[in-house]
Structure 1
Amino acid sequence: MQQGWDEQRIIASIKEIVQSTFDIDLSEADESMQIRDIGLDSMAILDVVMSLEDLLGQKLKNIDLPKNPTLGDVASMVMRNLPDIASA
């Protein structure tokens, strides 16, 4: 696992993944932007999560998100999994 992951780095990675996968520019988006407002559905979020797993080099065990997640919610979900990744 790469060291130095924090919520801001994860959000930046999410933005890069969305840009490269869906050609949606999130450079001006902040962590409070809801995923549905970006134009992504639950299947698209799964694509983003799988890309994050590839980036981290580990599977995320707990990918529970609220009904209308924000970028920050997705980053928090990844952060919840970081202790599991570190101990794997």
Structure 2
Amino acid sequence: MGDNKELVRKTAKLARLHLTEKEVEKYSKEVEEVLVAFSKLQEVDTAGVERSLHPHRISAGLREDKTRKPTGRDALKLTKHKKNDYYKGPRLQ
């Protein structure tokens, strides 16, 4: 499967992790197990199986876009920092 220790060291360096040799050994064994598990997937015969991106059909609940000209009063409604018909800002010193 290749040199998993070097893969672990390179990944740790990219992630800015400082691993001991004991940790490199441990993680390289775990990487080997993962790679073996994934290699078993290559053995599965998928001829004639339709490709699927999601197991269930998803219908997006989209709404129709309605355009309108926004007004300053629309934005003013969204803030609690207002006084009369104006935005209220911090006091200047």
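Rule-based calculations on the coordinates, nothing more; no lab input. Everything numeric here is computed off the predicted structure, so don't read it as measured data. Cβ atoms are built from the backbone, for glycine too; each structure is taken alone.
Given that distance in nm of label points 7 Å out along Cα→Cβ at positions 38 and 78, derived from a single structure, equals 1.0, which label among 1, 2 identifies that structure? Structure of origin is 1. Looking at structures 1, 2, which one was helix-only ellipticity at 222 nm (-39500 (n - 2.57) for each DSSP H run of 4 or more, over all residues; to 500) calculated from, given that it came out as -18500? The read-out was computed on structure 1. Hey, P(r) over Cα pairs in 5 Å bins from 0, in percent derived from one of 1, 2 reads 2, 9, 9, 8, 6, 6, 7, 7, 7, 7, 9, 12, 8, 3, 1; which structure? It must be structure 2, since only it matches. Taking relative contact order in percent (Cα under 8 Å, 6 or more apart) as the criterion, the top-ranked structure out of 1, 2 is 1, with the highest value.
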